[in-house]
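Quick note: the coordinates plus some simple rules give every number you see, no bench work behind them. Quick caveat: nothing in here was measured; it's all calculated off a predicted structure. Cβ atoms are built from the backbone, for glycine too; each structure is taken alone.
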Structure I
Amino acid sequence: MIAYLKGRVQQKTPGQVVVDIGGVGYCAFIPISTYLRLGDEGSSCELHIHTHLTDSALALYGFSTSEERELFLKLIGISGIGPKLALNVLSGIGPAELEEAVQNSDVARITLIPGIGKKLATRIALELQEKIEKKEKVLAARGSKEKEDLISTLMNLGFRRKEVEDVVDQTIRNLKPQAGIEKLLRECLRKLARV
């Protein structure tokens with residue numbers, strides 16, 4: 001499976017690019033946003049690739065950013081959306097704007113994309129919302145570096161993880177991580193002394 005290409009732009013059109021890598025030309029389908037970011041023919045380029053294999057074909061889909069590729073993968077995971085329609089969606093709206101439209105359930109904005117009707121726009125909004133929420137939960141569950149540092153420091157001082165997690169979360173929420181680790185630690189210790 002090809003996941004990444006780095007070479008020279010042999011030729012490009014708004015829908016595809018041929019990348020020359022050591023004398024071999026790889027053709028990848030691309031959204032308009034990637035086309036606009038690619039340099040002129042002969043210039044170097046890097047593409048994040050999704051290799052799409054079906055019973056009848058092998059196709060490469062290229063993106064200038066890994067975020068675009070991730071969104072493309074989420075889109076083709078939605079029933080009724082194939083790779084070509086997913087490229088069409090990404091050509092009609094940027095990843096950040098699409099995520100914002102999905103989070104705000106802005107079906108009207110999604111229907112402005114050519115080839116997307118109200119029914120499909122509603123399905124995109126609902127299914128992507130679930131996938132975006134899962135991603136946010138995973139990121140939140142991992143915790144920030146500040147949170148892990150505070151918990152580790154407090155455990156080294158003799159506190160148990162269970163008793164400090166809520167205090168650390170509350171302190172970070174109230175003071176924000178920008179307050180600095182010393183100020184956050186003092187506030188956590190002050191709260192734990194009261195318990």
Structure II
Amino acid sequence: MIGRLKGVLWEKSAARIVIDVQGIGYDVHIPLSSFLKLGKTGEPVDLRIYTHMTDNSISLYGFFSEEERDLFLKLIGISGIGPKIGLNILSGIEVSDLEEAIRSSDIARISLVPGIGKKTAMRIALELHEKLGKKDVLPDVKTIKVKEDLISALLNLGFRRSEVEKTVVVVLRECGTDTEFETLLRESLKLHSRL
């Protein structure tokens with residue numbers, strides 16, 4: 001597995017580059033964010049690499065920063081999101097903006113990325129919310145009570161706790177804790193049916 005390439009930029013386009021490493025040209029797919037940081041052809045380049053292997057091919061994906069590569073790996077860990085879609089997502093939104101949108105479950109912002117629909121945006125927000133970690137904001141007592149009541153109601157309906165907790169976070173962020181409990185429960189059930 002190739003984890004890093006350091007060499008000379010031989011060719012470049014918006015979606016892929018060729019890096020010459022001691023006479024061997026490596027074809028590397030890159031997001032637009034990394035393309036914008038490239039120098040001119042003939043200049044040195046140093047990228048973090050993800051090697052994707054299938055039965056038919058080996059593809060290299062390159063990133064200027066460790067944060068970009070880490071987020072890319074988290075994205076392609078989601079069912080239905082492969083390396084090409086992951087690269088498309090990173091080309092359509094800055095890493096910091098995407099992380100903030102995931103943390104705040106801003107599905108509308110995530111679905112603005114070309115080729116990402118609302119269903120995929122919801123899946124990204126749900127699955128990566130825990131993996132990105134939470135900001136140090138202490139929820140108030142009312143939020144905790146509403147969240148626990150909602151989780152309890154969904155568990156009583158037969159849902160698994162791991163699914164329920166993610167759903168409740170998204171619903172509470174979208175609707176707010178002042179929304180009637182019945183509405184929150186209805187929205188949670190709707191979200192489950194769409195996933």
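Here are the numbers for this structure:
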item	result
Label whose coordinates, when semi-axes √(5λ) of the Cα gyration tensor in Å is calculated, return 41, 16, 13 (choices I, II)	II
Label whose coordinates, when distance in nm of label points 7 Å out along Cα→Cβ at positions 72 and 160 is calculated, return 3.0 (choices I, II)	II
Read-out helix-only ellipticity at 222 nm (-39500 (n - 2.57) for each DSSP H run of 4 or more, over all residues; to 500), computed value -17000, structure in I, II	I
